[in-house]
Structure P
Amino acid sequence: VVQTEYLAFNESGQRLVGQAVPSVSPGNGAAYFNKIECFCFTQQPLDGKQHAQMPLIFYIEPDLPDSIHTLTLSYTLYKLPPPTGS
């Protein structure tokens with residue numbers, strides 16, 4: 001089990017809410033990568049100019065095929081539109 005974190009910074013002066021979407025490559029390795037706790041499970045509010053630590057706890061299945069030497073985890077953070085009625 002590995003515990004780490006990503007650091008996010010909202011460079012704008014405006015509050016925003018984002019949703020992180022993970023990607024594991026190679027794609028056939030994704031089945032062996034298991035997130036226990038991830039900031040990608042929930043929406044992430046960030047005030048303007050705010051830094052935030054975003055936790056991640058994961059493990060890799062022990063039966064990862066020998067043909068997979070490296071797993072790369074990346075995230076894309078999508079800005080969500082404001083709630084309707086705002």
Structure Q
Amino acid sequence: MTVFKPTHLLVAPAGEQIPVMLISQKESLRYLVVTAEEYEEGSTPIYEWHPCEGVTYRGYHLNGLEILPLECQQPLQYSALV
């Protein structure tokens with residue numbers, strides 16, 4: 001069995017951040033947005049993401065939802081020069 005490995009965050013206008021995986025679709029620039037619950041249950045993802053159009057739900061654009069790479073959320077690390 002494979003393990004859920006989030007690559008991005010689904011960010012809501014209220015600040016909620018949900019870890020998700022983006023899965024590419026054949027012959028399309030759209031990605032399925034898969035949450036941990038959807039992954040574990042094997043259910044069909046309800047959100048899609050397109051780099052230019054943003055997040056959609058059954059074809060309807062959802063204003064305010066964003067997809068951000070997880071590395072954008074990591075604090076910057078500086079190494080000291082010795």
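Each value in this text was obtained by applying a stated rule to the coordinates, not by laboratory testing. Note that the coordinates shown come from a computational prediction; the quantities given were computed from them, not determined experimentally. Cβ atoms are built from the backbone, for glycine too; each structure is taken alone.
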Origin of the value 12.5, where mean count of other Cβ atoms within 10 Å over residues 6-13 was derived from one of P, Q: P
When relative contact order in percent (Cα under 8 Å, 6 or more apart) is computed for each of P, Q, the largest belongs to: P
Which of the displayed structures (P, Q) returns the greatest value of Kirkwood radius over Cα pairs in Å on calculation? P
Mean count of other Cβ atoms within 10 Å over residues 30-37: greatest across P, Q for structure Q
